[in-house]
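Just below sit the structures, each encoded as structure tokens.
Nothing in this text is a laboratory measurement; each read-out follows from the coordinates by a stated rule. Please read these numbers as outputs of a predicted model, since none were measured by experiment. Cβ atoms are built from the backbone, for glycine too; each structure is taken alone.
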Structure P
Amino acid sequence: MKYGWVALSSLLAFVAAAHAADPELFLLPLMKDTVASQAQMLWDVGNKALDDDGNASSAKLTAADWTKLAGAAQKMKAAAASIANAPRVVVAPAGMTLQDEGAPGQATARQIQAFIDDNPKDFADHARALADVSDGFLRAAASKDATALGDASARLDEVCEACHVRYWYPDQPK
């Protein structure tokens, strides 16, 4: 019985320690490896749906295009949800630098981290907006609706730009 209490105490201490340390989500690798590539795929399929006059046409897309669209939207939604729900977002792991870091108007990783840390709820709200627009792509794919796809594509551009202007290049002339 005595050993059981010792084992239980040890287990409880381990669980408490594991929950005490907030896992960090590294933003830059997730954005580069998942979000950017999936967003590009969504835009590419959306552009394929346009006719020569810029009108959306479901007939221009194949079943494989709609499947590709849904897969990309699902991956982007999962990435956005992981950002929105992360206990702590860290811009980049040690030693990783941003593309164009130090260029005029481009914030450094340290500056971006400060912007995020200043208002993590706002940053999470931007990530939730990305998850919401992903849902728009999923609905478009499910209904094979090229007009909804065009709307989601335009909204994705707005959502990305709003976050990047706020966090990635807030000092860039507008």
Structure Q
Amino acid sequence: MSSDGQDYDERPIRSHVVGLAKAHDGPVLEIGTGSCACMALSLALNGLQVTAVDLSAEAIRLARQKARERKVAAQITFRRADAARLPFDKGSYGVVVAFDALYHASHPEQVLAEMFRVCASDGLIIITELNAAGRKALRHKDNGVERRLPGLLSRHCRACERVQAPYHKSFVCQKKGE
């Protein structure tokens, strides 16, 4: 792997997330879509209806533009929202995804609590964060969120599978019954 990130490729893990979401019922919510909206676009290009949120109005504007360019704008609802205070009803989504998003959260514990709140009782929560190799490739600092995730998730998960990829670590969680 080069230190300039040239070998970095998130497509395999993104494809894995899409496959998990397609196998589960219900609409999909993506937390922290960012200006590239890569995960939301991947989900929509695979036939899923997606709501994608980000705190940045500019990120939402750019993401909408990309969805129009990729001809999936009708399948993605973009909304400016704080992931720590989501404007959705309890149990609204069958799948909730955070792809490289918790790293940016000021309060990842609150974001996780909200993700589980808006997830249906039989829903799936998928969290993907950069591992050490991914942080090195992209020159991200280690803020410890990846290591803290197992403990944070244990409060909300009935079962949680860890998936390791070259640059990412994913947690695929089933919500605890209510």
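Thinking of P, Q, which structure, once distance in nm of label points 7 Å out along Cα→Cβ at positions 142 and 158 is computed, gives back 2.1?
Details: P: 2.1; Q: 3.5.
The structure behind it is P.
Which structure, out of P, Q, was helix-only ellipticity at 222 nm (-39500 (n - 2.57) for each DSSP H run of 4 or more, over all residues; to 500) derived from, given a value of -21000?
Going label by label, the one that fits is P.
If we compute relative contact order in percent (Cα under 8 Å, 6 or more apart) for structures P, Q, which one ends up with the highest value? The partial results should precede the final answer.
Working: P: 27; Q: 22.
Sorting by relative contact order in percent (Cα under 8 Å, 6 or more apart) in descending order puts P first.
Tell me which structure, out of P, Q, gives 106 once volume of the Cα convex hull per residue in Å³ is calculated. Mind showing how you got there, number by number?
Details: P: 161; Q: 106.
Computed on structure Q.
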* Work out the source of 37, 19, 18 here, i.e. which of P, Q gives that when Cα extents along the principal axes in Å, for residues 118-165 alone is computed. => Q
